Each structure stands twice: as C-alpha cells, then as structure tokens.
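Nothing in this text is a laboratory measurement; each read-out follows from the coordinates by a stated rule. In this text, all values refer to a predicted model and were calculated from it rather than measured experimentally. Cβ atoms are built from the backbone, for glycine too; each structure is taken alone.
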Structure P
Amino acid sequence: MKLGARPAAKDLPLSICLIVKNEEANLPALLESLAGLGAELIVVDTGSTDRTVQIAQSAGAKVRHFSWTGDFAAARNVSLEAATRSWVMWMDADDRLPASSRPALQALVAARPEKAWAFLVKNTTNGGATGSEFSQIRLFPNHPRIRFTGAVHEQVFPALAALGIPFEYSTLVVHHTGYIDADTVRAKQVRNREILEREVVRNGGHAITLYQLGAAHADLGNAVEAERRFRESLKAVENGDPDVHLKSLVPAYAATLFTKKEDWAGARRLLEELLDPDVSLWHPSQIAIAAQVWLRTGSIEEAVGWFEKAYTPPQAKVLLPVDPKVASVQPLQNLAEYWKGVGNEPLATEILLLLKSVLENRFPPRRAIPDAYMRHGQASRAAELYAWCIDRDGDDPALWAPLVRATAIAGDPENAARFLDAGLERWPGDEGLRALARGEF
C-alpha cells in the first residue's frame, strides 16, 4: 500500500510533513524508511527542477507547491495546513527513520494527541554508529494554532507553550544526514546567515536567532561577528528571553573562537565572564571544553574535576547538539593520565577500559566513573560524582544508596545519615537503602 492511502484500518493517525527542493538524491531513502507505516505523507515543494515531485507522487504523497520566500517556517506551515490526521510529524528529505524506531512511533500515535514529543535526532552517515545528537520536537497534535516560527531553524515550541501543550522526551531516534561534510555545512551556513540577518532586522534580537547567527558566522570564519552575536544572545536571555537553555552552551561556542587559535588564556577569560555558575545546567560539550581550557591555563589538578564530569553517555534530554564520543574521549584520556601520574595505576587502567568502550561505541552509564572510584579508594570524589549523576540522570535509589555509602566511607557520617533518611523516605522498600540502615556498608 502506498504512503497516504486511506482505506485500511491499520493506517496510522499520522501526517508526515516535509518541505523539499531538488531532493531526488535524498528522498527515495527517506520514503523507503517510511514505507508501510500507513501514514499520510504531505510534501511541499519549493521549486524543484529535478525529479523530486515525481518521486513524492509515486509514493502516494499529497504534493503542494510553494514559491520560496526565504522563510522555512512559512513553507512548513503550508505542509501543516494540508495535514488531515490527528498527529503531525515533520521530517526533512535527508532524514531516515530507523526500523528500530517504528514500533515506538506507532505506540506514540496510538495515544490521544494531547502532548508533543521530542525525538533524539542523530547527525550520521553510518547508520547511527557515530555523530552528534540532540532532542528536537518532531511530533505534535494537529491543531490549527500550532504553527512554526523562525525563518531558519524553525520551531513549534512557542506555539505549544502559548497553547499550554506540554512536550516530553522520547528515546525514539531519527537519523539526519544533512550536516556532515564541510562543504555542505558551509553552503548551508551562507544561506542561513543571510536569512538570519534579515530575521534580526525584521523581528528583533531573539536569543535563539542571535545564537544561530553567531554559529553561522563561526562556521564561516567570522570570529569577531560570531562573538558579538553570541554575547547578544546571552544578553537577550538575561533580559527575559524564554530560551534559557542557551546559557548551557553559548559560552562554550564563544570560547571555541579562541581555542581554534590556541588562545587558551583568551578562552578562559571569556568563560569566566560568561559561564552560568550552576554547573549542573551546563551542556556536556561545555564541560568538555572547560576541562581543556582549565588544563592549558592552570594545572591538571585544577582541571580534573571537569574531566570527571565530562563523560557523557548518549542521552535524550539535550536540546543542543552533542557528540557523546567527542565530549567523552579526551577528558577520559586526561583523567587516566592524571591517576597514573599520582600513582593510582589500577584506577587509571579502569578509566582506560571505559575509554576503550566509548571508542567501540559502547557507553557504560555515567555512574561508571564513581563506581570505579569506590573500587580504588576515592570515596570522597565518588560521593561528589554520585550526586552529579543524580543531577544529570534523575533521582534513583540505584544512585542514592551508593551516594550514602560513599559519603559514609569518606568520613562524613552526618551527611550520610541525612542522605539515608531522605532515601528511605522516598523508597522505603529499596533493599540497598535498607541494608545500609542495618549497617551493612
């Protein structure tokens, strides 16, 4: 059955919407990844001169034509207006839906359309083995007031917020193949810079627009203008702009303008000026960059705290891109060198085994580092890192009991008792906490 065919009862209550232009090279692979779902497919063409339209029509898509105006949100909204089913999912022609994600998608749209869902989008050309990843709202109710805003890097979050429609994070994965090689990135950033400059003139300095404009200038080698726009983005957040998550990474983007020139002192000065004092809110890449800056401008002892916190297993709740391997490898290597240098070779070896797993695309949980510390006599550091894991991954008795144990072994019985009482109040039946209450450390 073609995508978009109506009569079968098994058809999903889902409209998949995309905008295209000259995508005959990409579109067939996307359509293949969607084949058999029974979704309605809406394709808005913005002026193709190749076989894009014919390929879409042959898959049963509803094709609409839209004259390009330099506004991605306007084009996407044409696709939403054509959607007839109760859920809407948007995609790009260079996206792919892995087979492993299909059951999760089917389960999500089987529910009533009362919330939106963010998917884990992975930039990859090798089926997801490597690449940066981030969460992005891709699935939402078909509602006439849910429309995209933003001429480039368009989003529906403002519309959802205005309607009071919540969104949740899903581990459902979409592969995106469009931002990979340098030539492609440069061409897209030239286009984006022009659109974003017009957007700033037309609609003012929204934080997300200024951040995106800074990133475009950075990719194009315009460091002075990039730093100016990054600073303006953070200033907009300070002045009440709702995109507060930008504070978690914009300082790191600004710092890379200096690290690329190996001006580590300049990077540190900028980070000390711009970093949010609440480290728990930082993006993983920001932690990894700070670690390298502090190492080169201070000492390894000063930087080791960053190395410990930089390890980043794949995660869903990251709204700005992170490559877990890139964020983790160098800090783990530095951490192993530190412990070898201070004479704890068994711990250094265990950190290197963790590094080996990451290089092989096997990511142990974040608690692997404090677990290793406990095995090698570093209870005080372990206690701090168990607390860090709770900050990052959520309150969990599997982390709370080790936090209590590490705190007690580190010689802080008062806080250990306090943590134990709090844990038993939350999870009175947890055997790990009950064992600690019996004195079984």
Structure Q
Amino acid sequence: MDKFVITGGTALQGEVTTSGSKNSALPALAAALLTEEPVVLHRVPRVRDIRTMERLLVDIGAKVDVENGSVRLHTERIVSPEAPYELVKTMRASSLVLGPLVARCGRARVSLPGGCAIGARPINLHIFGLEQLGARIHQAHGYIEAQAPDGLRGNTVNFDRITVTGTEDLMMAAVLAKGETILRNAAREPEVVDLADMLIRMGARIEGAGTSKIRVQGVERLAGVEHTIIPDRIEAGTFLVAGAITGGDLTVAACNPEHVSALVSKLQQAGVEVTQPDATTLRVRGRGHLRSVDITTEEYPGFATDLQAQYMALMTQAEGIALIVETIFENRYMHASELVRMGANIRIDGKQAIVAGPRQLTGAGVIASDLRASASLVLAALVAKGETVIDRVYHIDRGYEKIEAKLAATGARIRRVE
C-alpha cells in the first residue's frame, strides 16, 4: 500500500486548479445507462471511485472510452443488469445504478455497497422510493434485487431523511417512469442540480432541482448528451484550508465560490483572509493568528460533513475552544485519534468534538481511515514539525486527483512512497 511522507512547516504559495466533482461525476456516469445513445462527459476526475464505476458500467454493457479527462459512454443494450460485490465493495456509489437499471430494463441486482467506514448510509431510502414507483424489491445474500417488468409508475416519494444519493437514484428512475413523480424532502446539493441539468439536456422533464421538492414528468426515452461536470467543492474547500493552516497565499482556481460559501464564512470568522478575484477563483491568505470558531455540519447549503475533518485540523491551530458537531454521520471522528497522536488536544463526546488550541503538532506515523479523514491528516502534516508518514492513502485516492502533485506544486514537501 502506498504512503505519503510529508515534512511540515512550508507556507503554500501559488495556484492550484480544482478538478471536476467526483460526487457529481459518479451519478452522471450512472445516468449514461438511461439511454442507448452516446454520452460524453468532460472534466471527469481520474480517481479510484471513478475507475471502479467505469469497470462496473463495462460489465453492465457500456462501451467506455477515456481520453484527456473526458469519458465517452455508449450503452446500446444492457448485457448484465448487475453490480457484483467484487467490483463495488469499496464504493458506496454503486447504489446509483439501481434506479437507472430498473428504469431502463425493468430489473437490477445490486450488491449492498461498501466504502468508507464513517457510519450508516442506509440504502433503505433507495428501496423505499423504488417501491413507491412500483418496483418489487427483494434482499438476499447481500444483494438488492429489483423488478419492474411492466415499467415504473410515477408517485409521490417522501424521504424520511435527506439523502443525496437517494435523491439522485430516484430522480434517474423517475425520468423514464410513466406519469409524474414528486420527490419531497429532496437533497439540495449542487451535485443533484448538476445531474438534473444533464438529464434535462437528455430530454427529461424535471423541475425544482436545488429545492426540497423535485417534480419529474416521465418520458419514453432519453437522448445522448455532452456534459461538463461541475467543480469539486470538497477539493476546493480542502485547498482553502491548506492555504489557511499553513499561513500561505494560495489561489484556488476553476472552482464555484458559491458552493463553498459556508466554509468561507467560517474561515473569515476565524481570521483567515478569503477573497474572490473572479467568478471561478478564490484566494486564501493566512494571517498567522487563528481564532476558534464552532461549526455544525448540515445538509447543503450548510457546512458540509465532507469538510468537517479538514476543519478540525485547522482548529488545532486556532486560539481557544472550538466545538464541532457532526449531525450527518455517527462515526465520523476517527481522524481525531490520529490528530491526537500528532499532538492535538481533542475530546470526543458523542456527536461533539471539542478542540483546544493552538497546539504545535509534530510528525508521526498515522493511518487514514476514510476519504476525508485522510485529507485532514495531510493538512495536519503540512503544519506539523518534522516528518509525518500517512499509511493507507488509497482512501484519499478514492476522491482526490493527484493531490500530492498539486500540493507539491505550491511548495508542500510531500511525496508518495510505494
């Protein structure tokens, strides 16, 4: 397994370019199953989860060609409407093919997903929604088997809790269902809006994406499309924190500032200078003295749970006591014990993490436990005294495209060791 070796103490300088959003590209790839015509996606990040999804789509029947950050998919027919455990055991997003497969060919067999060990992300919301659209669902031997031989029928789906992948999955299923579907308590994330925009350009009839109520009028078929994936807001946020924690002067280009506005607000309250030179660029300048600022993770447009770990690393360098409350996942503080190994003063109390600072972090051997936890350890290592070795960086490879190269280009002393 690869490791990162990082020597801290360098303020990051220069410019870093944001890649396309992994969490937007994954449902877009799945949506290509909805049509027999070619689909071309631009700005697809070359990360591990994307490669896993592409292999899955090839197994299902898609022809997949990758070139220069673009992916061309052509699924003339569904060969095998199945997502086997061997392929998807490392990826939560495998459930995203469930809706498209049932919608297009009336059946699907999808392994219960794996991925990061950050708590329950129950697929029951996907199952409940598809049952409301008329699918018959059976679970056995670790697989979800869905059948709708006469097609799906529109209905009203009330989500018990907000679910991003559930909203995306049901929206994709509903575009080919007969009649009208209404999704209530729908997720409002930018990735949902990006998927809806793509589907609309394919011929779908969708209203309300970006609000808690999405209305879908089913159509008989969808056409091919050429679509550009939105910037990765979590990667952009991670780089903003990197500039702040190192006291650097870092420009984050090719991003969408609106998508990270909750983080920017907290950074500014903490004493970090964040400016917007133009519509797709943010500049972060650390001024040395950081103040502790509390956060509570929330669904969009609130503070993203995927930025909580990175923010915790920042708060180890801030003066005072910061209260971090995680409301989305119940097991998302596994990075805290690794930060403590580096010298952080963090106490976990249920859903709350109490961070006291500032603390001089020191290099240590640490282990990445999930995708965003690994990012927080990289950020902590950038400011730690001495050398940090981060094991199991395959976690970070799932969601960040060449993060070590991007950071090294801005002055970070980081290298990958096989």
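Assorted remarks:
- Between structures P, Q, the calculation of FRET efficiency 1/(1 + (r/R0)^6) of positions 80 and 304 (r between Cβ atoms, R0 = 41 Å, to 0.05) yields its largest number for Q.
- Origin of the value -8500, where helix-only ellipticity at 222 nm (-39500 (n - 2.57) for each DSSP H run of 4 or more, over all residues; to 500) was derived from one of P, Q: Q
- Source structure (of P, Q) for FRET efficiency 1/(1 + (r/R0)^6) of positions 48 and 240 (r between Cβ atoms, R0 = 41 Å, to 0.05), computed value 0.95: Q
- Label whose coordinates, when Cα extents along the principal axes in Å is calculated, return 69, 53, 40 (choices P, Q): P
- Parent structure of the calculated result 21, given that relative contact order in percent (Cα under 8 Å, 6 or more apart) is the read-out and P, Q the choices: Q
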